[in-house]
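Chemist: Read through the structures below before going on.
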Structure I
């Protein structure tokens, strides 16, 4: 797991005896860790007001208050936190979206394997037909971990892949269909139109929208991740975030900004290269890891 503020222990020790400079240094560290200016200001103001009103100058108490403020942001609606919505009808459909390079395909394999190990029958729909490498990668991972993959040829219609996947899942009474999608096309409008078309195919075939629309975000991406989230959320109504690459080198503060500004819960995190390096999101564990 990673730490949000790399120098936080240094800050606590440096300002053990407390002075006004502490707030400026903490603010700078949060911004450098990819928490947006607006979210940082909100956090600092809340903790500062508490400290002044209660006359608190104990660094440990201030640290715990910062943790509680972060947990409040990350928790959102507790009913959705760290949980996937499987719906009431089979198959549950998870549409996974995100730009290329964020770890989308590998996250799908990890999620599929996790669900399989929890007793679910899973089918993967290889609807990223824009990249032949994406089809080959998901086929390889499916074969390796014995998870069925439905695919067509490169540049075939992604909607047709999804339709065939749903047909097969209904026939075999699969519990879950996870749909891989393209992360890049000629223009962003082409990509969004294609994703909207996939949603329409699902609605037409099943009479309902996907049970989850999961946006994969790289913890290292920085402020650009927020603009990515806005585009996908505005177009599709993202229901949850999969936060990837949360290892010792990532800063990860951007997820706090996305949750605070867009109100999208984090559902899952991945934290390594192994197939089992995935878990449901837990705000308390996350914040404790962030702040040390």
Structure II
């Protein structure tokens, strides 16, 4: 889900049908819908804030929907089935294709692929770094991260990691946290140095992450907890009990609360950020940090926060 940058609207993507839905927050009613393919992968807000780009597999392509009309207005054709994509503030998109064993760099303004970069390790996930000058491509099959220089298209380095990388979380442009299957830890990556910094324990089977201030919150689905680390020292600050099988974490715009989506129990746990100060002994669960649980229905997988005027 994505919030509208200036209105009380949220957008949800139906991946099986390929449909983009617009929901009015005030009335909680479906206001518009649009479709430009048969199977969608994911979506991103355009750097300009006036459109949403949707990645499709049927047919393979990246499609722009203008928020004024919610109708397709640009399409970038792709020559291989895509798995993931990211957009940069510089008006570029990078698309990962494990089937094509490549990443594709496209111009959003010109609606065209400008460069295809073949990779030895099939990429499943991509992320822009350094204000769009660097790409990090993650390979699950090969358990590796590949760093690519965008201006030249050259591969800078391939870094093995001790897991199948599935989740990225930026602290800033200089530090990236990675979690995935295979290790009970977070891997710290330094994009500017093009190197792996360290591996830090972060609870059982760490999944989704979020950063607020100097705190990294990591979801631990098997133990129904969220592990909180200091991003500067990597010190364990707290372990908070939440609902069953937490997967994703969002931070409210005022940085006061963390919202944890619990897939098995079908609710959202609300954590007060101010209470995660690390002053209590960390070997005890900080149950007091949990503000409330909100039932939301079966298996929540995504959420958006909208400010009500």
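Any read-out appearing in this document is the output of simple, stated calculations on the displayed coordinates, not a laboratory observation. Keep in mind it's a predicted model, so treat the numbers as computed, not measured. Cβ atoms are built from the backbone, for glycine too; each structure is taken alone.
Chemist: Quick one: distance in nm of label points 7 Å out along Cα→Cβ at positions 153 and 233 came out at 4.1 when computed from one of I, II, so which one is it?
Modeler: Structure of origin is I.
Chemist: Still on this structure: For which of I, II does Cα Rg over 2.2 N^0.38 Å, calculated from the coordinates, equal 1.00? Write out the running numbers ahead of the final one.
Modeler: Numbers: I: 1.09; II: 1.00.
Corresponding structure: II.
Chemist: Turning to a different aspect of this structure: For Rg and Dmax of the Cα atoms in Å, for residues 161-208 alone, the calculated result is 12.1, 37, so let me know which of I, II that is.
Modeler: I
Chemist: Comparing relative contact order in percent (Cα under 8 Å, 6 or more apart) across structures I, II, which is largest? Mind showing how you got there, number by number?
Modeler: Working: I: 28; II: 8.
Structure I comes out on top.
Chemist: On to the next question. Of the structures labelled I, II, one was used to calculate helix-only ellipticity at 222 nm (-39500 (n - 2.57) for each DSSP H run of 4 or more, over all residues; to 500), giving -16000. Name it.
Modeler: Source structure for this number: I.
Chemist: Ok, one more. Quick one: mean projected area of the Cα convex hull in nm², for residues 121-264 alone came out at 8.4 when computed from one of I, II, so which one is it?
Modeler: Structure II accounts for this read-out.
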